[in-house]
Structure P
Amino acid sequence: MDPFIEALKVKIIETLALEDVTPEDIDPEAQLVGGDLGIDSIDVLELVMLVEKEYGVVIDSKELGAQVFASLGALGAYIQKVQNAGGAVG
């Protein structure tokens, strides 16, 4: 398992106070928003704040958010891509 994705799972569970959810329950390729975890648009706002605060990565449009929050794998890949590019990804 990717340690970055595993750490991201834990942060998502803590941030959204997902009860009865363990990191093992989250499939990195499964639909993140509207999927089995019950993450809705309000939760997405909390995740945007988490990503900005913890990783310094800004998600500044609805279109980008839809792509980034498609799955945990997509979110993790985007965060790492931005960080590796020094924060400048368009």
Structure Q
Amino acid sequence: MAHKKAGGSKARQGGNVAGKRLGVKVFGGSKVKPGQIILRQRGRTVIPGNNVSMGKDFTIFSVIDGIVQFVYADRRKRKVNVEELK
């Protein structure tokens, strides 16, 4: 049985950190309004396409009224478009 206290081990246990609520907020085929957030991400994993813009924290949002489309730009990169309503 150990009779020595674990020195400093408590300091290395990271605290419980709340999730940042990242991910897709509006899925493909859904209607969006201008300024509505489509996706929150860390880094540029999904590329903005037509009628979509990207914020400084890599948030992708709609620029027009329309319908969301997720497409593959190439084998790895996903792209988000918003198709205009007719």
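Brief remarks follow.
- At a computed 3, 14, 28, 29, 18, 7, 2, 0 (P(r) over Cα pairs in 5 Å bins from 0, in percent), which of P, Q: P
- For -500 (helix-only ellipticity at 222 nm (-39500 (n - 2.57) for each DSSP H run of 4 or more, over all residues; to 500), calculated) the corresponding structure among P, Q: Q
- Source structure (of P, Q) for relative contact order in percent (Cα under 8 Å, 6 or more apart), computed value 30: P
- Entry that produces 5.9 once mean count of other Cβ atoms within 10 Å over residues 14-21 is calculated, selected from P, Q: Q
- Among P, Q, which structure scores highest (criterion: distance in nm of label points 7 Å out along Cα→Cβ at positions 22 and 46): P
Each reported figure results from applying straightforward, stated rules to the coordinates on display, with no laboratory input. All values reported here derive from a predicted model rather than from experimental measurement. Cβ atoms are built from the backbone, for glycine too; each structure is taken alone.
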